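Pasting the structures in now, so scroll down.
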Structure P
């Protein structure tokens, strides 16, 4: 093998050093680009996080309104059911009272009809008795006339 003199060795080291400087500069450029991208991404993520926080606040506010609407709806539904049952009971009671009153009126009407029937029967009996008496009187008058003649 041949021996390398000092100048050749220095030249090779300089060449290697220049290549290494180029590589380090390229790596530094890439790192700078990466840092710039990371900063841009960081700003983008910060704005997205801000949007998400705003959206969550709006959602929380709307859910609070929804909760009150749910409570109001539940109370209204229960009130409507209670009032509906009360109205049904009132209607049922009213119909029962009306039926009872109708029965009482029917009983009174039937009693009145019986009384009128009895009065009519009594009048009919008196009329028949009167007619029978009148026929007897006429028959006796006719007999008396025939005996006189």
Structure Q
């Protein structure tokens, strides 16, 4: 009968410790045709190998909003194996706070200062672009603006 455990206690502790870890995005590979986007995550002194990250949608509807270096992320590693890990991005932090704390608003703020905000209580949509910004609406058949009052300034 073998009295040695299959895994040393130190190995078991390391695997347990690695199951769920919080770190920061170290680097981003934006992928390309036939190549998925991947990230490396700093976990203290350790930097993971290239790992996939969760996008908001990746089915019939798809999104592209890659993480940025320094963004906080959670690394989920089945059985503690960092080689099988997936990365969940989007943890707000003191250095990268949420753009709003209003529960009635959905807000997206971009690195150049552009902001798109929808207030579902006030039923108001606001898109604000920085200086030099442009906006374009493309429709192959028609565009309809249906409102009792339209104001255009410039």
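Since every read-out is calculated from the coordinates, none of them should be taken as a lab result. Just so it is clear, the model here is predicted, and its values are computed rather than measured. Cβ atoms are built from the backbone, for glycine too; each structure is taken alone.
Tabulated values for the structure
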{"quantity": "Source structure (of P, Q) for distance in nm of label points 7 Å out along Cα→Cβ at positions 97 and 137, computed value 5.9", "calculated": "P"}
{"quantity": "Distance in nm of label points 7 Å out along Cα→Cβ at positions 17 and 73 - structure with the largest value, from P, Q", "calculated": "P"}
{"quantity": "Given 14.8 for mean count of other Cβ atoms within 10 Å over residues 49-56, calculated: source structure among P, Q", "calculated": "Q"}
{"quantity": "Answer label among P, Q for the case where Cα Rg over 2.2 N^0.38 Å, calculated from the coordinates, equals 1.49", "calculated": "Q"}
{"quantity": "Which entry (P, Q) yields the derived value 5, 15, 17, 19, 22, 15, 5, 2 for P(r) over Cα pairs in 5 Å bins from 0, in percent, for residues 57-104 alone", "calculated": "Q"}
{"quantity": "Label whose coordinates, when helix-only ellipticity at 222 nm (-39500 (n - 2.57) for each DSSP H run of 4 or more, over all residues; to 500) is calculated, return -37000 (choices P, Q)", "calculated": "P"}
{"quantity": "Distance in nm of label points 7 Å out along Cα→Cβ at positions 25 and 41 derived as 2.8 - corresponding label from P, Q", "calculated": "P"}
{"quantity": "Given 10.0 for mean count of other Cβ atoms within 10 Å over residues 89-96, calculated: source structure among P, Q", "calculated": "P"}
